[in-house]
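Chemist: Listed after this line are the structures, all set down as structure tokens.
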Structure 1
Amino acid sequence: MIRSFVTVAASVAILTLCTSALTQEKSPYGNASEAKAMLMKAVAAVKKDKSKAIDMFNMGEGGFRDRDLYVFCSQNADGKIVALGNPNAKKLIGSDARALKDATGKMYGLELVAAGQKPEGQITEVTYMFAKPGADPMPVPKVSFVTNAGDIGCGVGYYK
């Protein structure tokens with residue numbers, strides 16, 4: 001009798017845990033730790049094969065686009081955008097990232113490029129206002145982690 005009770009109790013506990021795990025939905029937006037992890041993965045990809053990495057970033061392949069998280073990179077020498085995983089902003093590839101400004105007029109592109117020129121391994125946070133995809137078009141605070149990856153600076157941003 002006790003053995004049957006323990007078996008039933010264990011089965012109920014396992015079923016409850018499995019059900020709650022299945023009902024938890026992934027947020028539609030990435031967070032800081034996910035953005036930083038993607039950035040570290042991107043830097044490793046650039047070091048392995050820069051040309052292939054840039055192609056993957058631009059196409060959002062290889063885990064370099066996840067919900068609202070994507071990789072962007074610009075050349076350290078001239079600020080030219082060489083990679084942009086945002087499918088809604090492909091027209092910016094080839095333009096000068098230093099000219100980017102947010103809805104408040106903040107020239108955050110200057111900060112992005114400067115952050116990408118700092119010593120390798122140093123991650124800088126750049127904060128600016130940006131509209132969330134699929135949400136109210138009003139810009140909200142966004143933070144991008146940016147670091148040097150050789151002759152390019154790369155970043156990944158998330159919404160606060």
Structure 2
Amino acid sequence: MRPDQAVNLNPIADFLHAPVAIDVAGSSPSNRPLLTRGLGCRVLNEGRQLCVFVSQPRSKTLLDTLQIGSRIAAVFCLPSTEQAIQIKGLITDIRPLTAAEQEMLSACQQSFAAVIAGLGYSAEFSANYRYAADCMSLIITPHEIYEQTPGPLAGSRLIQPGS
């Protein structure tokens with residue numbers, strides 16, 4: 001993927017910043033799928049990059065496998081409607097959270113826990129989404145964005161490269 005193939009996330013930034021469930025996937029060198037839960041995210045650099053927060057201990061296998069330039073995919077889903085978007089791209093950095101990102105992570109977790117509690121999930125279940133010790137930031141340059149909401153448009157491309 002070339003830099004000119006990147007897509008701009010600004011048209012979907014409000015959706016990404018909503019209290020969404022996040023699943024992050026990569027693959028091992030032998031193409032074995034590796035998954036983890038994202039705990040929050042932020043659109044960066046005027047929509048040219050995405051920062052996804054993941055727990056280092058709970059994402060160890062994926063983090064140990066990823067390198068700068070690794071391909072990655074993430075699905076973002078609104079729990080109340082199942083509206084979902086998939087972003088595919090390349091890892092451009094893996095680093096500890098900044099102090100500002102730690103605050104963002106806390107806000108993401110609190111809003112997500114409130115949303116799923118409102119759907120009838122127990123406080124214990126909600127607490128599983130609020131672990132935040134030793135988190136890392138996955139910085140992703142997006143190259144493909146797809147509709148993933150169940151229905152006739154699932155799998156269709158939302159934003160073309162260069163947009």
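Chemist: Say we calculate mean count of other Cβ atoms within 10 Å over residues 113-120 for every structure; which of 1, 2 gives the highest result?
Modeler: Details: 1: 16.8; 2: 13.5.
Across 1, 2, mean count of other Cβ atoms within 10 Å over residues 113-120 peaks for 1.
Chemist: For which of 1, 2 does relative contact order in percent (Cα under 8 Å, 6 or more apart), calculated from the coordinates, equal 30? Display every interim value, and only then the final one.
Modeler: Working: 1: 21; 2: 30.
Only structure 2 yields this read-out.
Chemist: I have 15.1, 45 for Rg and Dmax of the Cα atoms in Å, calculated from one of the structures 1, 2. Which structure is it? Walk me through the numbers on the way to the answer.
Modeler: Details: 1: 20.4, 77; 2: 15.1, 45.
This value belongs to structure 2.
Chemist: Tell me which of 1, 2 gives 4.3 when you compute distance in nm of label points 7 Å out along Cα→Cβ at positions 25 and 121. Present the calculation step by step, with values, prior to reporting the outcome.
Modeler: On the way: 1: 4.3; 2: 1.9.
Answer by label: 1.
Chemist: Here's another thing I want to ask about it. Of the structures labelled 1, 2, one was used to calculate helix-only ellipticity at 222 nm (-39500 (n - 2.57) for each DSSP H run of 4 or more, over all residues; to 500), giving -12000. Name it.
Modeler: On the way: 1: -12000; 2: -6000.
It was calculated from structure 1.
Quick note: the coordinates plus some simple rules give every number you see, no bench work behind them. These figures come from a predicted structure and were not determined experimentally. Cβ atoms are built from the backbone, for glycine too; each structure is taken alone.
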